[in-house]
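A.B. asks: Structures follow.
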Structure I
Amino acid sequence: MSRHEYVLVEQKPPTGWRGWVYRTAVDLALAIGRLFLFFRCTGQENIPRSGPVLVVANHPTYLDPPTLVAISIYYGGRDLSIMAWDKLFRIPFVAFFTRTYKAYPVDRENPGRGPYVTLLDILRKGGVAGVFPEGSRSAQRLMGPWKPGALRAAFATEATILPITLITAGEFWPKKYWRPQLFRPHRVIVHKAIPFAEYGAGVADGPAGRQAQEALAERLKRIINGPIEAYEAEKRQALIEHGRREDPLRQRELPPRDARQRPVFRVLGW
């Protein structure tokens, strides 16, 4: 795939046996998530049911793309297209699912404009696309620096932006681990959507447009990082409370040394 090639992603859901696999795989994936990862999603009512939508999320694990796709299909009834490593499209079994769930290829070594043109095409046709502005999986829990131009497609197509936070993904599957740690909570929150009229109406191209993108990026980072910071604060408080329950001496002051001596020792002057 050359730098300038792009693919046109079909926006209609698959039919026939492919459609059955398409729906069954999503239901099965969420059932497995609830069983082994205690999956819980809140704010799913915020998913727009129509119009172009750009989903923006943090990216701590390999599980993030299928999680976003499953949430969009199951709760919103809409396909979500995400860039995928072009080599995945050459593996028969994997290629079936990447194409079925509307992923599109990107050459990591030589991305060019092709993937961006595909993203524009999806949004202009009123579809839903997801981006991870960090560019790759992050080692830290909070969202890190963004790649430049991550929001350019949203401004160009007047798409609604939907921030999503994968709150605990970096905890149960840190980047240094080759597999997730099971039976730990997988919490996701879908934030309120931000329409173009709120973030980009009246913004001109050029320096003003770039400044608007940077300001919006900082706003989205705060939105996405907020639940992670709150979760970490809850964990610290729980550890403190647990420590107090385990060690009752922390809840009362010890009496002076003399008051703790036995009466016979006090009589003898010891």
Structure II
Amino acid sequence: MHGAGNDYIYVDTTRFPIAHPEELSKIWSAPHTGIGSDGLVLIGPSKTADFSMRIFNADGSEAKMCGNASRCIGKYLFDYGLTSKTEIILETLSGIKVLILHLVDGKVNEVTVDMGIPADEPADYDGKGARPMREHPIEVDGIEYVGTTVSMGNPHLVIFVPDIEAINLPAVGPKLETHPLFPGRINVEFAQILEEGKIRMRVWERGSGITQACGTGACATAVAAFLTGRAGRESTILMDGGSLHIRWDVDTEHVMMTGTATRVFDGEIEVDEN
């Protein structure tokens, strides 16, 4: 399935338990020798919610949250009859998320995800201890960028630029991801403000590299745009694989993300548990 081009392999572990998802994610995500994907998503039971979600990147590392994957899980659960609810409570490593399903002809077309309240992502950028990073210079290969950090349950560095097409993302993305400022690595978004309410974004995801879209990254970009005075509380984020509508609610401070979820194909693969 994919959400705005961010494609993952989904497994219902209530039917098909998986013992070593870290290794399988690396093997299955490989584009030529595996299935090909941005990673592996496990759908499971939960003691505190309707269902649970675990996400493994293409390099085998585990992610705390993925907005695009959570939307696809909503479609999977409803369309395959695992639930009849149109509001689903989902347990993730970054907390409980609420999925609101939008139906067309009895199938899920779009999903709105309550992504919760964004938080500061501290960085020790001047040797005085970790604290929020707002419009702070960060240098890579002699080029100075200006970045803002945001946490959407996972860490993001958002850099606004005048021309996003001029950014050599394959070269600069991994260097920013592993920059000494971020010892735990970080997701990197480059963004360009277009006409009012629209923002063009490209992403280098921690553990996966360049992806077609990133739900938490789109949320972080919209939040950073508001915090730095570049946009209001509602933005449409245009990514390589599609667009997401992001609204930062003024009353609850929750970020609401709405976008499509698409089933690509079903398949079977043998698992060697030895």
Structure III
Amino acid sequence: MNLAGIENILKNGGIEEYKTEAKLIAQIISDLSLSELFLLDKHPKEDKMIEIAKKRAKTRTPIQYLLNCAYFMGQKYYVDENVLIPRDETEFLVRKSYELVKNKIGLLNILDIGSGSGCISLELAKLLKDKNIEILGVDISPQAIITALKNTQKFDLIRKVIYRKSDIFSNIYKEEKFDLIISNPPYIPIKEKNNLDYELKFEPDCALFASDNEGVEFYRRIIDDAPKHLKKDGFLIFELGVNQVDLVFELLKKDFFEIDYLSDLAGIERVIWGRIKN
């Protein structure tokens, strides 16, 4: 198969990761491994692969949206322009969340605020597969919830993970309490919008941007109301943007203790968490 031709289209269009993206296009469209593809002189869908490559080069639309596919924690997720493209660094959020609750006994109630594609809720549900869990994912976007439901059905987790339209806690009932509240909120200051990579303009603004200069608007809103919805010894955990750890640490100090954080592979303080004061 002529993988080099797909690479050249992308390279000539200024796509930096043209080799990686060419392989991704070929594998997703063909549903074959690279070794299987190389055994073919021409795949029946090669014209479709070339069409996708040309659209990527011309429009700069993220390849994940063109393919309706993104990999997260080794799993293939359906994505579209209604949801944020899952990032590798979010795996740190999922794995630390698992560590915080894995030894809790009885029914585990978890709230995922800003659930998007559902990847955080669903990967956490898989890690906690031997536990009695109920995960509620909330999002302000009905379209995002539709996308999340597609992924939930794909992974057969409908009985473990459900969704609800809610602007943070606006549609969470007073009596609903959780062992863990998890969120990867919008944390890019809106003032940075014109300085970001061109391809980010394809992702939903509501999943990216905070209205304040520090990007902590949503951390503050969640932290203010989280104590009303956490069980005794419950945890609140966030993904962080660059240089936000100290700001969020200060916000957490009023109602939380045992506050700690961890860095990603790039050395960025990426995840912060705390236990509710009782």
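A.B. asks: If distance in nm of label points 7 Å out along Cα→Cβ at positions 112 and 128 comes out at 3.1 when worked out from the coordinates, which of I, II, III was used?
C.D. replies: I
A.B. asks: Compute distance in nm of label points 7 Å out along Cα→Cβ at positions 80 and 176 for each of I, II, III and report the one that scores greatest.
C.D. replies: Comparing I, II, III by distance in nm of label points 7 Å out along Cα→Cβ at positions 80 and 176, the maximum is at II.
A.B. asks: One of I, II, III was used to compute P(r) over Cα pairs in 10 Å bins from 0, in percent, and the result was 7, 31, 36, 20, 6, 0. Which label is that?
C.D. replies: Attributed to the structure labelled II.
A.B. asks: For relative contact order in percent (Cα under 8 Å, 6 or more apart), which structure out of I, II, III has the highest calculated value? Walk me through the numbers on the way to the answer.
C.D. replies: Working: I: 24; II: 18; III: 14.
Answer by largest value of relative contact order in percent (Cα under 8 Å, 6 or more apart): I.
A.B. asks: Given a value of -13500 for helix-only ellipticity at 222 nm (-39500 (n - 2.57) for each DSSP H run of 4 or more, over all residues; to 500), calculated from one of I, II, III, which structure does it belong to?
C.D. replies: I
Rule-based calculations on the coordinates, nothing more; no lab input. Note that the structure is predicted; figures quoted are calculated from it, not measured. Cβ atoms are built from the backbone, for glycine too; each structure is taken alone.
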